[in-house]
Structure P
């Protein structure tokens, strides 16, 4: 019998999630539940594991969703990490990739992955993990 992983959220995540349209927030919440239920067995297109640019590779994963709500596109990514010997999923942060590269003149992952790495390292308390 598989036991779902515990979900631990970085405190600002809930505020960010609640500011999204209800449809988008509900999809993200459902996908986080899916990740907790299936762990490292969760798969594309909803979950991508092993974010290679992370200092916490191979433990960082991302939730992926793409929705059109009231004419606005939401290409959402939520960065997570397996922690405590894979007994928990730490939900770090999320963002909308739609139009990111054009608006910010850079890659979404270049900004968000290091921020998520810092959240993970703070939570785990190990500093840089090799």
Structure Q
């Protein structure tokens, strides 16, 4: 999932920030908001949308249904309709935790690759001397 975790934990995120996290256009988030009752960003008097961490987790879950599992909008709606709110909330939390674990593993993998590269350079330099 191309979710990009924010560096600073904020209370509210703008639609542009959330769109950047998922590498999608803000218009897609507005469309999903119309299609999925589960997405309920706060709107100020100007109509600007602000998303909480819970909203972002919900979007992450819907994103995984649509983009990773390949469900259609109607398919995702039916999938969510068959779930109770408690079950959906638990699944959203699980998906979020798994995404965090995946991100940590990818960072660990990158660190190991860098370490392996450094060791190979040191071994090559020792052989030359």
Inset, instruction - For the read-out semi-axes √(5λ) of the Cα gyration tensor in Å, a value of 23, 18, 13 was computed from one structure; give its label from P, Q. - result: P
Inset, instruction - Rank structures P, Q by distance in nm of label points 7 Å out along Cα→Cβ at positions 44 and 76 and report only the one at the top, that is, the highest. - result: Q
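Match the computed value 24 of relative contact order in percent (Cα under 8 Å, 6 or more apart) to one of the structures P, Q, and report its label.
P
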Inset, instruction - Match the computed value -11000 of helix-only ellipticity at 222 nm (-39500 (n - 2.57) for each DSSP H run of 4 or more, over all residues; to 500) to one of the structures P, Q, and report its label. - result: P
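Any read-out appearing in this document is the output of simple, stated calculations on the displayed coordinates, not a laboratory observation. Owing to the predicted nature of the structure, the values given are computational and were not obtained by experimental measurement. Cβ atoms are built from the backbone, for glycine too; each structure is taken alone.
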